[in-house]
1. Starting from the value 1.4: which structure in I, II was distance in nm of label points 7 Å out along Cα→Cβ at positions 47 and 335 calculated from?
2. Kindly point out which one of I, II the value 26 was derived from, the read-out being relative contact order in percent (Cα under 8 Å, 6 or more apart).
3. To which of I, II does the computed value -15000 (helix-only ellipticity at 222 nm (-39500 (n - 2.57) for each DSSP H run of 4 or more, over all residues; to 500)) belong?
4. So if we calculate distance in nm of label points 7 Å out along Cα→Cβ at positions 71 and 295 for every structure here (I, II), which label has the highest result?
5. Compute FRET efficiency 1/(1 + (r/R0)^6) of positions 79 and 119 (r between Cβ atoms, R0 = 25 Å, to 0.05) for each of I, II and report the one that scores greatest.
6. For volume of the Cα convex hull per residue in Å³, for residues 199-374 alone, which structure out of I, II has the highest calculated value?
7. If we compute FRET efficiency 1/(1 + (r/R0)^6) of positions 23 and 367 (r between Cβ atoms, R0 = 35 Å, to 0.05) for structures I, II, which one ends up with the highest value?
8. One of I, II was used to compute mean count of other Cβ atoms within 10 Å over residues 87-94, and the answer was 12.0. Which one was it?
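Values quoted throughout were computed directly from the atomic coordinates according to the rules given, and no laboratory measurement underlies them. Note that the structure is predicted; figures quoted are calculated from it, not measured. Cβ atoms are built from the backbone, for glycine too; each structure is taken alone.
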Structure I
């Protein structure tokens, strides 16, 4: 079918000037789910004057992320994120991005990150030792703290305990600030001294000072410490164009630090919630963990923790930490019988795709057996893409899987978590998908 330039895909009726901005901001996930279900695999709406094409089919998503990726740059959300992340791997474009990725890639080879398994379980064990029977905990806060400690140790070889609270608050302020990018005049508002803008500037200043200080100390020492920062400092482009400047190191370190702890913390938080609601799944996970004999899990145990991996995969299906990805077309782009104009925005939602009954029957049901090898192989690849895909797939995907599985196994050896009664669990879709207002649970020691 020949694409037609002036043909607009189906979509909901919008308001003059603002389009669908208000329903999108009020409930972005509910809005996108409704648009996809009612208007099909290629749907259209507007945020203000910006045309948006929502793609909800694996083949269409595959084309954007892999086959035709050179025709796209990051959408408005990640352009906005440059205010914090600079030109890191998540936000940079074109040849500069490809060069940075070539330099950083060796730091994320499997044999390199395998050395971090002991760090992950050590900090998980420290967390489980601090929990007390029956004492309420905010699981989101606990997982944020745990993954931040792991990120600080593996990235900077530093114990961040002393600064953990203020760094955690600075990162939370920054993540919440990202949510303003859909507002009219957002760029203008970001330059005016609103309280939220001032909070963001203070948070960014704290994070910058912390990271630049670590870079300066490491350059001065010249010591190879085996952490990611050392690897990035000593990495050279295979084409001979040299290593990274301090600013490039700062941008990559900030990106890896934020993305590396925020997304994994959310995945772990949702996993504990789901396990608390499904005792049969929890019992099977406990049996697998107990088969290790009570010793601390190691990276060599990953092949034995297949059900734990399935649990994590299913958790990220139901509650994908990265729930939406957007790209801007450089040139007009044909999609089906339609044409996305140059500068038009394409959105692809992991949340929408992961809840599509065509690929995940009874999509609201928590069923780790969806990830049995034969069932997984029967689905199109881009029906599930929690880490993105193509040349820009998350560079830390292997790191995240290893950390998630080892942390779940380590904590589940000793504890089960139970929801505090009367709590309403609501979604907070910021740059990542968090539970709104945290997730409060009590710890119950196993074997008592």
Structure II
């Protein structure tokens, strides 16, 4: 089944669920001609955000699973037997070569590819690499819809790269209004939490960099980059910042202030779905939606963000936090923070960036050999950074333009000067910038790599 057909099927299912004819629609779909019911049931389950095996009671079992949603670590599902008709390179099929973590393992007897649960980090690269569309990532909107129906407080946390995705002139205020129309309590910009992590990374830079040849690998913000370090370049973990990503920081801080709140991240890639399910940070974010999924949801509900009146909020994120969505954004923001916080260290600040799997691997290999000349290394798994994510709606070039405009529109240039952030941090016991030096006070922003 083609990717566009998956999206159309999701919209059919969502419309039926909303109109309360879900089981009838599933029965109708499963009884269409010339289908493999086993494979189709896996596709439908994934589109509903759950894992349900095919049976005579499939539609009932599916609805029960949605209403009683259980979080699992699995994001990418193998839906169909491999046709084995793709071109081999170095005796490996396309999905094997595409996986940066060697998590696609071909069974020696059946010669069929399987996903290793132990090695897979749910980056989703196999989803787009397989031309036969034998892999699909789960869409968790139906479980979210159940939470919204219960009138629980659900906050949408949107990635900086959302700028421009839903129309040239669609503002953050209009997106907030559209999301509230669906049932979200409010929308927050993850760029604000990137501001907080910028200061944290500046502190880590000061802690690790004391002379030339010292270097620090940023852990903001890409889970593919972090996964490569943990899985393929373990020797570099000790040089890596322990900071969580802005997405995780958003969830943790919101829940620290309001423990009853649910948080849904909206971003450009599948990898964030996997990151949200990582064992050590899985309580921060409840669900993840992608930009393309949100676009389909808007279409089903006849929502056109450009027609909404703006729901304005205080402008609380800096330019530095907003440009995290493109490659080089993290380096630029952290450099500005180091210049402000540790002026004696700024002469040691040199940075290098890599975007895309090939560049990231090359930069990490260079660091491993001691051949890097930069003190701050930033990597993002997608070409161009988050603006080049596989679930974006516009081109990475257009996305970068919108990120730059979004950044330039901020009245605050660097995170250190963000007065609203400083006031906000007092809610979690951080009274000033100096408190970021206290490991106990910033524990909420750290994870064990």
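1. Only one of I, II returns 1.4 for distance in nm of label points 7 Å out along Cα→Cβ at positions 47 and 335, namely I.
2. Label of the source structure: I.
3. That value comes from structure I.
4. Once distance in nm of label points 7 Å out along Cα→Cβ at positions 71 and 295 is worked out for each structure, I has the highest.
5. II
6. Between I, II, the highest calculated value is found for I.
7. Checked I, II; max of FRET efficiency 1/(1 + (r/R0)^6) of positions 23 and 367 (r between Cβ atoms, R0 = 35 Å, to 0.05) sits with I.
8. Answer for the origin of the read-out: II.
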